[in-house]
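S.K.: Next up, some structures in structure tokens.
Values quoted throughout were computed directly from the atomic coordinates according to the rules given, and no laboratory measurement underlies them. This is a predicted model, so every value here is computed, not measured. Cβ atoms are built from the backbone, for glycine too; each structure is taken alone.
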Structure I
Amino acid sequence: MRLTVLGGCGAWPAAGTACSGYLVEHEGYRLLVDPGYATLPKLLEIVPAERIDAVLVSHGHPDHCADLNPLLRARALGERPPAALPVYAPPGALDAVLALDRAGMLAGSFRLGEIADGEVGPFALRTFDLPHFLPNAGLRLSAGGSTLAYTGDTGPSGNLLDLAGAADVYLAEATYPEKVPEEDAAYLSSALQAGAVAAQAGVGRLVLTHLWPGQADEPALAAARAEFSGNVSVARAGLVLDF
């Protein structure tokens, strides 16, 4: 299994960056997870739009799904439009982004389904309800004996240990280094909290994502390492992990 980070900036893309976006590959199958703001240009540096096999969206905030629109445009308006792209998301999460174009413009370019436990290409998928401002699905993808666990955006939850349990890579939202503001504490996480979950769950590697725009990596890394003694990195465009 290979994970390629397209972007990991929270809220909006800072200069030269992209928001949440992850390409997950196994045996030639290309799965795009969370096509947030500015991720499509990063994706197109790696693979043509028509070569994406499916899309998973954790929740409906635009920093996690806005670039689904240009991805579908690139597929639907090209010289040889490919087959409909399977797209899976929580119910209603993509209503706004799919309404950006006139009715019928993207007809036939995608097939929308509810995200749920099952199989997506070669990947076994388990989903976990996690607390956020909108319905949010934590995603656990397994293939070839390897597992990637991804939180989307989340506050504290007992489900995180089940999501992350012994995963090879735990891709965890860490908007703040140590302390989440009180008004957001139920719906967002810190690097310190991500490190604690990684340690308890026995993951192989922790990758921090969704850092606040303009935030330096080191405070988040230091906070996570205070709890987790394993490998810790920050999700920046171009990071590639084979596991």
Structure II
Amino acid sequence: MVRTFVVRGLLLGLLAGLIAGAFAFVAGEPHVDSAIALEEAAAAAQPAPADDHHDGEAEVSRPAQKAGLFLATGLYGLAVGGVFGLVLAGLRGRVGPRSDPALALAAAGTAYLAIVLLPFLKYPANPPAVGDPHTIGSRTLLYVVMLLVGLAAVAVAVAGGRRAGGGPWARWSVTVVSFLVPVVAAFLLLPRVDEVPEGFPATLLWEFRLASLGTQLVFWAAFGVLFAWAGERAARRASAAVPAAAPS
């Protein structure tokens, strides 16, 4: 069963990644082009350093970057899908809904919340021309820390909900509180990052961030639905094969 879930995750993750890539191409790339145009205009307005020997050409052309977008989202889908399938096989029958389709949808929604939405709310994505290149290491580290906090909060919430006594309301209350405590603490304790240059169009920044968040939403929604559909189809085939295998 583990092998089946991993292979299913790889294939459906690749498909969901390509779907998300198509969304990013339509909804996100125009904003990237606009941000690059602003960055190039700002660079052109500044005098070039005396020791600058670059020819001013981008190392990778925009057409190549746009084509590589689908490669990146496809590889992302492969990696995430394989890990998701492995984790789902471990959770099956232990945590969450009993049916495979419902478990897949619940796990995909939880993953989006923990590893996408929470880090995004604290450290949202930025287009080109936003952010100091010298702080990219520290900003990446902070983002990873927030991602780990999201995963830890989900694990603590699930464990707290399972161990809580009482009725459904008590268990849900413990689950929500167990999730919010580490998340709120991280939001308060981790430093704020604001490196948006003065004069950068707020509308462009907002639309780019929405497109970035939407790309992840499209990926996880497509992946969750596809995984649930595959699980339901496998269950139907298994149930249909039982009468045929039974002795007459």
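S.K.: With volume of the Cα convex hull per residue in Å³, for residues 106-193 alone derived from the coordinates and found to be 119, which of I, II does the value describe?
M.R.: Only structure I yields this read-out.
S.K.: If distance in nm of label points 7 Å out along Cα→Cβ at positions 114 and 226 is calculated from each of I, II, which structure is the one that comes out at 4.1?
M.R.: I
S.K.: Determine which structure produced the value 0.75 for FRET efficiency 1/(1 + (r/R0)^6) of positions 66 and 138 (r between Cβ atoms, R0 = 25 Å, to 0.05), calculated from the coordinates; the candidates are I, II.
M.R.: Checking each candidate, the match is I.
S.K.: Which structure, out of I, II, was distance in nm of label points 7 Å out along Cα→Cβ at positions 154 and 202 derived from, given a value of 1.8?
M.R.: That value comes from structure I.
S.K.: One of I, II was used to compute percent of Cα pairs over 27 Å apart, and the answer was 28. Which one was it?
M.R.: Of the options listed, only I reproduces it.
S.K.: Quick check: -26000 is what I get for helix-only ellipticity at 222 nm (-39500 (n - 2.57) for each DSSP H run of 4 or more, over all residues; to 500), calculated from one of I, II. Which structure matches?
M.R.: Value -26000 for helix-only ellipticity at 222 nm (-39500 (n - 2.57) for each DSSP H run of 4 or more, over all residues; to 500) corresponds to II out of I, II.
S.K.: As an exercise: relative contact order in percent (Cα under 8 Å, 6 or more apart), calculated from one structure in I, II, equals 33. Which structure is it?
M.R.: II
S.K.: Work out distance in nm of label points 7 Å out along Cα→Cβ at positions 10 and 178 for each of structures I, II, then name the structure with the largest result.
M.R.: Largest calculated value belongs to II.
S.K.: For distance in nm of label points 7 Å out along Cα→Cβ at positions 26 and 218, which of I, II scores largest?
M.R.: I
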